[in-house]
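> Scrolling down, you'll hit the structures one after another.
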Structure P
Amino acid sequence: MRSLVPVSLALVALLAGCALERDPIPTADLEPKVRVVSVAGVGTQVTLVLFRDLLATYRLRPGERLTARAPDGTTVVLVPGVDASAWLRRNAFVGWLPEVGARQDVVVTFERPDLGESLEIVARVPGELNVTRPAAGDARALGEPFTVAWDALSEGQVEFRFEVSACEGLAADEFDDLRTARGFAVLPLADATLGLANLTFDAPDEARRCDAELWAGRVGDGILLDPAFGELRAASRTVRVSRTLPLRFEREGTVPTADLEPKVRVVSVAGVGTEVTVVLYRAGTLAGTYELPIGERLVATPPGGAGVVLAPAEDLSTPARPEGYRAWLPEVAPGDQVRIALERAGDEAALDTRVRVPPDVRVTAPEAGARRTIGSSFTAEWTPFDTGQVEVRFEVAACDGLGDEELADLRVARGYPILPLRAGDAGSATLTFTAPEAATSCAAELWLGRTGEAIDLDPAFRGLRAGSRAVRVAAPVPMTFDADR
């Protein structure tokens, strides 16, 4: 047995020598995974993993260090940590900078005095992402899909993760496991050009209610790697989280009808049809909206016609664009009623909400086919009436000089009703059609409508949400808006 001792000692010495890495690994043999996440109102997290091969990572030798620098000159040293963006949490170097704005650069420096090297990696933060739903404070059902929507981008991807702050019903170790599991970036990434994605917040069966922030970030790949390195790891990316959304996830999947406040909007357009939009709000200012589960639906029925099921859609009458339900019906004449029913089990059903279309409004100016200048004021006129108000909006059909994304943004911006609503007895209003400077000529319809609030809400509901109204729009007036050259 004694003869084995020198052999064992030699083996230990050999392994120890390997562990010490007496010779530095050449920079050309290191492949960095770079991850820079800028979160509005929070800060910017910089994570760097130095891979030696497919699995092994590199630890800094004495004298070596990694730093990250923000555009304002703030510099931090990256310290040992873990890469929390993947299920397999690799050894990493992590640091926090102040918030770095969209399209600004973070510079990571790798100092290797033994090799006389000071290497830089430049990572550019992507542009902003405008998430339109869910709304902050919304409540969702645990384990059931919900929709995230954003202003669709021309290219790129979107990354999601949850920051869990509390979860009733879970023990401390279960809660820690949940925070870890939900804190990973959701993969695969969503295609940002679609503008929609479905997410699910899962939790153990014991969980009754969880509070979490949704981080939805625009993903970029603007990373300039010092050529002395090996290749950049494929999972490297920069992320801009423009807004964090606090959400509540509850075990129950339905809400009593007595706790729902619908916002009802019926717009009858002469010669076009009738748009019906319903948003179901939970009671309470910040309680959010309610999504219909399987087995429940909203149905709108015109006079003498068949009912039409409302499909999920945004309420486009406000910039917040809350998620709701919408359907198009044949044109409903002034004075006639649209019947809206919430179909659900038993006594919870609310089958008899009725909305009366207001009287006609007669537009006297501008005339159909009128040409006006972009950004210049013009007058809209109508025959005055005693009760109600006037609502004005533009339906943009085309705009020369704008790309698809700019046109889509313009259509949304000009499609909101102009607020505050104008009194119907005034007889006229001064309007302006604005567009980006690149626009040379835009074709749009002027929609001018008379509003009313003749809405008889089914008594099963808690109450009618503010902003509910019926609108009768005169025949749309086609116009052309030219740039002033």
Structure Q
Amino acid sequence: MAQFSVDITNISYPNKMNPSNNYQVYATIKNTGEQELNRSNCTLEVVYISGPDKSAGEDFEYSHDLISGVTTNKEYTFRWSIKSPTVPGTYKLKLNIKNGSSILTSEDLSVLIDENFEAEISNNIDGIKFEPEKKYPPISITIKNNGETTWPDGDYKIIAEVTDAPDEASDEEKSAFEFDKNIDLQNLQPGASKSVASSSFDTPSNGGNYELKVSIQKDGKFFNAKNAEITIDCDVKEESFEVDFSENVTTKIYPEKEYPVSFTVKNKGNIKWPEGDFSIKATLTSKASSNVDDDVFEAEVDFNAEEWSPGDYTTIKFPAIITPLEAGRYTVKYQILVNNKLFETDDSELTIDYQVVELEPELNVNRITLEKKMVSGKTYKLRVDVKNNGDIIGFENDWVVKCKIRSKKPSNYRPPRGTFDFSINGIDVKSKETKYITGSIKSPKVEEETTIRLELEVYYKGKRMGGPKTYDIIIKP
């Protein structure tokens, strides 16, 4: 038996490791020789033999002397920690036990570092609402190694291609966001990042969503890494026609009168209007009476707005409304049409409520004839002159004159109920005619001279029409 002899009795060393992780390992040796293993001469060493990356493989290398001597037939365990490299692949190692420069025994080790490729792709266009037909600065794409493994050698590219677009978009418009750029990503370390940019570009004229797929390629194939592809929504504003549609009408109208109707139409957008035959169509959607002919409100008027430029406008006159007799609400919908179809804008429709007012007489108290000075307990005749300033007759059953009072002196005087709070029935009063109605008042008893103010008002079908007309009287005890 040789003077120095060692056996490796146990090794705990994983043959498969995750990248960039810490591992605790050990190796137990037994002194099978005749001489004591001296701590100053006996050394354990691990050396890199081969693998995918020499620099990474050298991370496995380790050397350590015995801490204490090991006598014959005794064991000793070396313990140490290692951090696995980030370059994936199989590494060949050799574990040696040496005495001085002499190798007493060896053990071959093989370690597989798993692949853990993960990317993070970011960009500078997320959330942008692109204007159509406008030049924009380059699209910037940043690639970050978000995994634990160094990326392998190879030829890398960033491919950006439109996978979905509005139906109206041409092939040229679809390619507006697309690009193909080389980028050096080989040996990209975990946590490191690199960027690449397209050229400046002109956005499409057709608005809508353009779905841009951005992916990482390696050696002409999709790079097999987690999140090596993203989709970006490139939203281009849809240019739409805009209209300012306003009316010039009278909505409170009286029977059998004529009212003009006109509209102003303006191109308030940023693009030309289309070719076509323009018109405004009026449709009666509800009416106060089925006896009223729809043609009173309905009409269609043509106007020329073909290929209007932004800011162009015109005024369109409609046939005048000759108001029907039937009072109530009439709802009319006005629509801008192009080639007999509704113009595709947000404001191409107006709804107007016309209120046909019921004709009423205009009855007002013109003059009150009554004694100004009264004596308690005596009855006095009252005459009220009423004039009808309206255009229709005021029938006797439709109106009354009501009287209320206000005490003037003393201010706290309250006459007996019903003494002055009375009403006088009306009579037929034709348009522009003045007639009088009469009544009587019995003055109440008072203890001192009292001044009362009468307030006379006309009520038509229960609704106050005119007044008050005031008249002061003095009552003496």
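Please treat every number below as a calculation from the coordinates, not as lab data. Quantities reported herein were computed from a predicted structural model and do not represent experimental measurements. Cβ atoms are built from the backbone, for glycine too; each structure is taken alone.
> If volume of the Cα convex hull per residue in Å³ comes out at 193 when worked out from the coordinates, which of P, Q was used?
So the calculation was done on P.
> Also, quick follow-up: For Cα Rg over 2.2 N^0.38 Å, for residues 277-324 alone, the calculated result is 1.31, so let me know which of P, Q that is.
Derived from the structure labelled P.
> Quick check for you: by Cα Rg over 2.2 N^0.38 Å, for residues 165-412 alone, which of P, Q is greatest?
By Cα Rg over 2.2 N^0.38 Å, for residues 165-412 alone, the leading structure of P, Q is Q.
> Let me ask something else about it. So if we calculate distance in nm of label points 7 Å out along Cα→Cβ at positions 237 and 437 for every structure here (P, Q), which label has the highest result?
Q
> Please compute FRET efficiency 1/(1 + (r/R0)^6) of positions 149 and 261 (r between Cβ atoms, R0 = 30 Å, to 0.05) for structures P, Q and give me the label with the greatest value.
Structure P gives the largest value of FRET efficiency 1/(1 + (r/R0)^6) of positions 149 and 261 (r between Cβ atoms, R0 = 30 Å, to 0.05) among P, Q.
> Consider the structures P, Q: one of them gives 0 for helix-only ellipticity at 222 nm (-39500 (n - 2.57) for each DSSP H run of 4 or more, over all residues; to 500) as calculated from the coordinates. Say which.
It was calculated from structure Q.
> Starting from the value 9: which structure in P, Q was relative contact order in percent (Cα under 8 Å, 6 or more apart) calculated from?
Q
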